[in-house]
Every structure is written in structure tokens, then in C-alpha cells.
Structure P
Amino acid sequence: MAQGSVLFIGGTGIISSACVRQAQARGLAVTVLNRGESSTRPLPDDVESVRGDIRSPDSVREALGGREFDTVAEFVAFAPEHVQADLELFEGRTGQYVFISSASAYQTPPSRLPITESTPLRNPFWQYSRDKIACEDVLVEAYRERGFPATIVRPSHTYDRTALPTMGGFTDIDRMLRGAPVVVHGDGTSLWTITHNTDFAVAFAGLLGRPEAVGEAFHITSDEAPTWNQIYTWLGHAAGAEPELVHVTSEAIAREVPDLGPGLLGDKAHSMVFDNSKVTSLVPDFRARVPFADGAREIVEWYLADRSRQHVDAELDAAFDRLVARARQ
């Protein structure tokens, strides 16, 4: 087993791409296993890339052979059967298995803030969150029964320059630029913790290869929790606009645009503030350094730099018009 070796399953997503770079910067020997289909976030030239489909265990066995790793970091497991397949692939071949769960698994709505790692896991609104909880249950049982070296990491809303955090994505920016009203859920005053991926990566990489992290769960989030009104306003200012915000209940939005319902009612409609003292006790150099006002400028600049990125969803745009009209009545 190579000293300081880590296998990333994924590696080109919003979160994992930053973690690959940070792990490499910490001197770890990084190998990435994926299908090699991402061009948005290419891997650094000196990172080992291995082609394989994690949903096909035979493909992984062929790609990796009998290799072992100090750490396996799993970014693309979303159901308990995915984690179970990983157990069959990697048990006995790694000293640490890091599973990316979600902070949306915490009690929703939360009974008290800030959220800590001891906050119960329960989300009756969003299947995605319930599936992540079920994944965690598989790992906790494996750790308790036979010492499988699992570490659970729960990101909150983590973004990079490609990821607009609002309901409508670039459709919202387009509305701002046209002077059209923008729909904000609730009264816009709920608090939302939003984390830049480079900040997240510092804490994540600091947990890799740490025996103290085995058997433990950590969330990694920013300490900044702006309101949704602030988030939309900062994006508007980054685009050179003064957005007109129209507030609509989350329930009304979910009725009009059912696809938005689970993420709103199961996550974004509630204030979410986190206590990061557990992760900082192991990674004291972790500190959120990118405020969202800066992140908003980074996002808007990226979208406006290339017209092909500026997708406007006509159906969603029309739905926002209907919601605004009813709200004004």
C-alpha cells in the first residue's frame, strides 16, 4: 500500500475536483477513477486517471487490479446498494473509506441551531436525503460489526463558478438583466450556509489518512450564512443589476414547479447554520475564506464570458411570471 495514496471515485465534480487539487497540494499520491467524460473541470496533468465505471464492479476490478490505497474517497454513491458494492470492492484494501453524504440528511426542519454532528438524521421531504441516510446506515453497521474504516463527510450547499445557487440558475440572472422580477422563496430572510468548493477542500483533504477520523462523521461548511435576499442581491449586483425580488411561499412554488419542491421543502426553505468545531479540531488550518459576495462575482463572470453557458429555461421563466402575477394580486 503506497504511503499517502488516495483513490477518488469521481474527481471532476464541483466538490471532488477541488478536493483532488487540495489532496495533491498536500503531497498525497492521487488516483482518480471515473468514466473520463467531464470537460468542464479537467484533472491536473500529473494526477493519475484510471478509466472505470463504479456502477460496474467488474470494470473497477479490471481497472485497478489488486491495488490498495490508504484512502478511498467516494463522491458518487447515492443509494445504499452503491455503498454495499463499494464494501465488496474495497474492504481489506484501504485504511479509510470516506463517504460523501449530505447536510440535508440532518433533521428537517431543524429543532435547534446551530446544527452539530449529533443533530438527528431525518428528512421526510426529500428522497435524495433519505437515500444518503440509508448509505450512512450501511457504513455505520459495517464499522460497528467488523471495524470497516468509514469516515462520513456531510457537505452543505457547496459551489464553484459553474454553479448558481438559485432556483432558476441562469434563468434568474437573465431575468435580472432584463429587469424582470425574480422569485425568491419564503420571505427571503431564512439563513443559508453556502460554501466555496476550495474552502471545503481544505478541511476534506485534512481528514484523509487520519486514523482519528475513522468511525466519525463530520460536516464541512462555511461559517457564513447569508439570507436568500442577500444571495440574490449579490448575484444581481455582480451582473450589474438591481434585482426586484418577489417573495412567494415555498409551497406555492412547489405546486407550480413540482421539480423544485423536494429541494425547497426538504432543504432550502429552512435556515441552516452549522457548528464546524468538530472538523476544525482535526484540521485547524480550515477556515472559510471566500465570502459569497466574492463567489457571486466569480459565478456571474463565468456565465457571461460564454454565451453557450447562458441557458434560459423558457418553461421555468413562464412559471416564474405566473408566480409573480399571483403574488402581486
Structure Q
Amino acid sequence: MKFRTEIDIKPWSEPIGYDTEILCLGSCFASNIARRLQRNKFKVTDSPTGILFNPASIAQSVDMMLRAAKGERVVREDHMVSLEGRWVNYDMHSSVSGATPAEAVELMQQKFVDGGNALNKCDLLIVTLGTAWCYEHRESGRVVANCHKQPSKLFNRRLLSVAEVVEALTSIVERASGRVLFTVSPVRHIGEGMEDNALSKAILRVAVSELSERYGKGIDYFPSYEIMMDDLRDYRFYDNDMVHPSSMAVDYIAEKFFDAALTDDAKSLMQRVQKVVASAEHRPFDPSSEAYKTFCRKQIEDIAALSNVNLKEEKAHFERMLQINL
């Protein structure tokens, strides 16, 4: 008997390897995937501007990144606001902030430059779409990436249409230097209300489908939302807030992603990398023992055999442990 409906995900026609340059943009689920890619030592950049929820904000951020990479000053100082003693900007997540307006502006400008540089060289751009609901700043008329707890009277809340989402995603695709993978975030935006959340997710999914039909091979879709809703349809797979997927659920979705997206060589190499990373995280019972010194030397040898993977931190850790125990 089968007690769940697993989603069959076909392997990619052009899978990725350890030489693939990856950039992740979008909602917090994009960062979840980026962190797992980073832990496995893939060449990945997590969104320099922080979490971005709606397609219009992501497209706007992509445009600002590329202009900043060309030397243009793109940070709008009229979008700077104070939040709990820190200075933030409507065009970025609150994770990017400064103690003073000048400090914040310089940091934000650099983040846009970093994002533009990553966009210009990435082979794969992963974009996770969180919601089709957006907030427009009434004074400037621009869609904001984050309201930063400012008074609601400053914004207009509205739902992006399928056509508007397609337009935003098209601008992202046409600016990308490589392939683009879209996914709809499995995080439920219950603050919008369950009906509005369902409508929002449907708009995002339809828009990606229309874009895929238009561009064909250069666009991929990964069903993270569908895996969460149809395969892991149980509250035990949610975090305590009953909104975000649990770490176990994200790990499961990431495994599905790795199975479909990686080359066979990359999968094999990743297993070896995981052993080294786990060994570096291990805390020995007796770090001064000869057995642990032998263990460290063996790990350094294994790292040397993985010369095409960046394991500098792990190598430094084992060398440091040997130095301490001399």
C-alpha cells in the first residue's frame, strides 16, 4: 500500500556540476537551497540584497544589480528609513543595514555590485518566487522589496496580474547570463489570508508556465511548492510557526533537487565532500590522541584528492588541530 504521493522529477537534460556558477535570488527558500549548496561546496552566491518576495521586486533588484556592476550609483536615498536604530532601504531586505545613512548606502551599493557581478558570470540563476502580492510606495510609485514595519498608509497593497508577473520574469530571463530555474516557495504567506495566498501561488505558477512555453529549453521549473503541498502534506513537516517548512522538509526537497539537477559525477563527488565536511564538524573525544592525529592527516589527504572543490576551511581546521597537538 502507498500512503503518500511522491512527485516524479525527471533528471535535467543539462545537469549541473561543481564547475557551475550558481546565483540564488528570491524568497527565504532560495537561501535555504543556497545554504545546502554552499555546505556541499558548490560555487553558489546567495542573494546579496537579502530575501525578496515578489517577482516585481526581484526583477527590479536584478536591474539595479546590473547597473551597479557597470559603475552606476543605484541606491535610492529617498527610500532610506530608520528601523530600530538601523538604516534600511525599501529596495532591500532588513538584513542589509547600517548604523548611519551613509554607511548603509555604501554597503547597499556594494551589495548591488556583488549581485551584478554574480549575475554576469552565473551559469544558473535560481529564482524562488514567494508571493504575487506586492506593496507600492505611494510617494515614489515603486514596488518595494520590504516595508520595514513603516506605517501602512505609506503603501498600496495589490496583487500582481499574471501578465505583470510574466513581464517581470521575462526581464529577469533576458538579463541572465545562463539558464534560469524558477521555483515557487513552499512557504505559506498566511498573513495574506489563506484564500489570498492560494490565489497568489496560482498566479506565480501560471506565469512560470507561460514563460516556459515562450522560452522553452532555457527555462527550468522545480516543483518545491508541489512537493510540500502534495508529497509532504502533513503538519509534522512544518516548523513551529506552521508556515515555514521544517529543516527535515527542506532537506527532503533539497535531496529531490540534487537528484534531478546534478550530473552523476557531481553526485559522486558530493558524497566525498560531505564526508570531509562532516569530519571537520566532528568534535573528538581526545583531540591529542594519536588516533585523532592520524584521522586529521587522512582528511588532509582526502582534501588534496578533491582539488577541484574549495575545502580551504576544512583543510585549515585539520592543519590547526595538528599544530595544536604538536
Structure R
Amino acid sequence: MPPRRKKKKGAEPASRGLAPADLAAADAPTEVAKLERQIEADGGSVLGVYRDPLGSKWQVLAGLPVEKVAPTPFQRDVSPAHVSRLAAVIDRLDRFLDPIIAVRGSDGSYWTPNGHHRLMALKALGAKSVTALVLPDPELAYKILALNTEKAHNLREKALETIRMARDLAVKQPSSAEKDYALEFEEPAFLTLGLCYEENGRFSGGAYHSVLKKIDEFFDAPLPRALELRGEKSEKVLELDRAVTESVAALKERGLQSPYLRAFVVARVNPLRFHRGAAPGFDATIAKMLASARSFKAGSVKMEHLARAGGPPEE
């Protein structure tokens, strides 16, 4: 009988952070006072300065000129339908109640890592300004994407956003290793899948994600070199996907129809299904899957096999 997991102990009530009276305490440090002056010089307006109730870090509530705010360049593509819905609700309420988060660039512009859709909705309504929590640390633009719950990411959006971030960091921090940004990238699989999605817009990453999570790793190499190595990995996954696509076509020729065909084939050729212990390396696993996909026998598959398999449908 497996050992029972210990229940994680919760925090004691009201045991962490600052009391309400301490949030707006005393004088702000030099870098925050400097940020206040910069916001005013950029045409914005400082509405308040306070410390975060949990981590005690300083932040500035400000009104910013809407034309000076833009999403981080590595962010996912905007959804026009979501922008339209947001704009309709904001217009109906005649209020903007959810400030975006922003960091200031050296040129007086502002990046928002988690307010793209709200910003676009305001612009669509013709707004002159946007309320924002402006943070003194520009590096938070790379760390705060995990808080982006405005519109939930799907795998494609997450992967594309992550690989764009890696390219941006490779220019700004070329001597840093890929593994140094494990927190920002979250999973090495997102980087590999992001390159696959860029190469093939119809790529079905969901069929391969669970496998890659077990075998993909962050590189110790500097970011520019890591991107080259990551490209080699993505080419191997795309080669596997082409072989899987041929197997899917063979199943369809036999009259088998299901949204789970690709996931079914990938599951059949996945050598990790019955593997115990540490997973083999990336190259060995993908090579074995590729060989199995190329020798896949569509004639032996029956409809009841598909019914039992299930899995994620093609994206």
C-alpha cells in the first residue's frame, strides 16, 4: 500500500504581510520616487503609492496615456472576439474597474504583461488613459505572465508566448543560460512546441505534450545557442508528426473517423506507456516513436480500439 501523502499545512490566518495601516507607510525608496517623476514626465498621473500587502514591495497606481502602453512583444496574439466582449461590458458599465499591470521602458513607453485585451478594449472605446499598477522592476514583465488569467491560455498560445519570450531574452541577455529562466518559461516542452507551432500552424501539440513533459529538459547553453538546439528538437517532433499524419490518413482510408485519431496513434507509438523508472532521453524516445509511426499497421486497428482510447482531440 503506497504511503499516505502528508497534507500540506496551511498558513495561519492573518500571519503574513502588512496590516492595512502599513500599506501606505512613510517615504517611498529612491527608485520609487524616481519612477513617480518619470510617470509625470511621460504625461501620466500618479494616483497613489503603496506597498503590496503580501510581500511588502512598492508599487505605483497611476493613470497612463493609453497610446504609451503596449503589450509585451512576446505575448500571445489578441483575440478580437474577447476584446469585443470586454469593450461591450466596459461600455455598458461606463467604468474601467480592473487596472492593468505595467513596467516602464527606458524610452518612456510602458509594457503590460497581463492587460493586452483590456488595453485593446479601452482603445476600441476611444479612451484617453488607462489606470495601471506600475512596478519598479522591469524584469517582472517576464515573471508575471503566470498571473494572466484575463483569458485562459490554450497550449498553442502558451507555447508561442514562451518561445517569443525566449527570443526577446536571447537579445537582451545573450550570456544567460536557458535553464536560468526556468521560472519564466515554466516547461521546456513549451519552447519546443512553440517552434513547432510557428513552423506548422495546424500542428496538434496536445497529442505530444504529455510525452515531451517527461523527456524535454532546459539547456545549460546560452539562450542564442539554446534556441538553435531547441530548433533541432522541434524538427524531430515535426518529423514524427508527419509520420503520425500518414498513419492517421491510413486509418481514415479504412473508414475510421474520430477526433482522437492523432492522439490514438501517438499513444500507440509512445514507448513510455509501459516504461518504469526514469524516462529515456529526448532523442532516443522520439527516434523510437518515429520508427513505430512509420511501421504503424492501420489494418489491425478496429473501431472499438478507438472507443477505448479517448485522449485529447486534434486542436
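A short reminder: the numbers here are calculations on the coordinates, not readings from a lab. Computed from a prediction, not measured in an experiment: that's the story for all the values here. Cβ atoms are built from the backbone, for glycine too; each structure is taken alone.
Mean count of other Cβ atoms within 10 Å over residues 171-178 computed as 13.8: which structure among P, Q, R?
That value comes from structure R.
Assuming 1.26 is Cα Rg over 2.2 N^0.38 Å, for residues 19-82 alone as calculated from a single structure, say which of P, Q, R it is.
On the way: P: 1.16; Q: 1.26; R: 1.42.
Label of the originating structure: Q.
Given 68, 59, 38 as the derived value for Cα extents along the principal axes in Å, which of the supplied structures P, Q, R does it correspond to?
The read-out comes from structure Q.
Determine which structure produced the value 1.36 for Cα Rg over 2.2 N^0.38 Å, for residues 195-258 alone, calculated from the coordinates; the candidates are P, Q, R. The partial results should precede the final answer.
Details: P: 1.71; Q: 1.28; R: 1.36.
Checking each candidate, the match is R.
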